[in-house]
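Take a look at these structures.
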Structure P
Amino acid sequence: MSLASLGWAVWWTTLVILRFSPRTHLDLRIIEWTAGTIAAVGFLAALWCFRAKLAWLLIMSIALFANGSLLMMPWIVDTLRASDFTRSAEHAER
């Protein structure tokens with residue numbers, strides 16, 4: 001969970017910087033690789049920590065979900081950027 005928290009901190013810090021300083025140019029590929037690497041290590045650590053008891057499965061599923069959702073962030077960001085581009089193109093036609 002510590003690695004998932006660190007990866008999400010990278011994303012949220014980037015989003016806050018872009019929100020309050022839109023002229024700042026941040027390369028999202030570097031952000032994606034940094035957070036993705038952290039998430040991959042955290043996901044593998046969560047898989048490695050599994051035990052055969054129900055309590056461990058429930059606890060580790062939280063870490064797996066947190067790191068798995070962090071791994072999906074590049075696709076989510078690309079989808080949101082594409083929808084914003086489509087929306088702005090439709091607005092420009094009007």
Structure Q
Amino acid sequence: MILIVISSSPLKSSIYIQGIEAALNIAESESDSVAVFLESEFSLSINKESTDEDHVKRLKQLFLFDVNVYSDIKLCLDNVQCTTRKEIQLKADKVVVF
């Protein structure tokens with residue numbers, strides 16, 4: 001499994017888009033399994049008030065491709081599972097950080 005870690009704040013940088021697109025490309029190619037882990041700065045930008053924001057809409061695209069999405073804190077999105085990066089990273093063959 002390839003683990004894509006998105007750690008940058010979407011309010012400060014748009015590099016998170018590359019992480020989401022990389023995960024979508026891997027999922028679409030079906031060449032390897034992929035999961036996405038949202039770290040603190042990105043996770044903190046997701047709340048009930050931000051569900052219509054561009055970064056949340058982009059994140060929801062992952063659910064259409066059945067990409068497992070994890071976060072270090074509980075989020076308002078049902079499809080995101082709460083776990084630690086260390087725990088999910090143990091299952092990964094490769095880790096890419098954005």
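FYI, it's all coordinate maths here, none of it is from the lab. Predicted model only: the values in this text are computed from it and were never measured. Cβ atoms are built from the backbone, for glycine too; each structure is taken alone.
To test your reading of the models, identify which of P, Q gives 17.5 for mean count of other Cβ atoms within 10 Å over residues 21-28 when calculated. Comparing all candidates, it corresponds to Q. One of P, Q was used to calculate mean count of other Cβ atoms within 10 Å over residues 13-20, giving 16.8; which? Source structure: Q. If relative contact order in percent (Cα under 8 Å, 6 or more apart) comes out at 34 when worked out from the coordinates, which of P, Q was used? Source structure: P. Could you figure out which one of P, Q the value 0.92 for Rg/Rh (Cα atoms, Kirkwood Rh) was computed from? Considering all the candidates, the number was obtained from Q. When helix-only ellipticity at 222 nm (-39500 (n - 2.57) for each DSSP H run of 4 or more, over all residues; to 500) is computed for each of P, Q, the one that comes out at -29000 is P.
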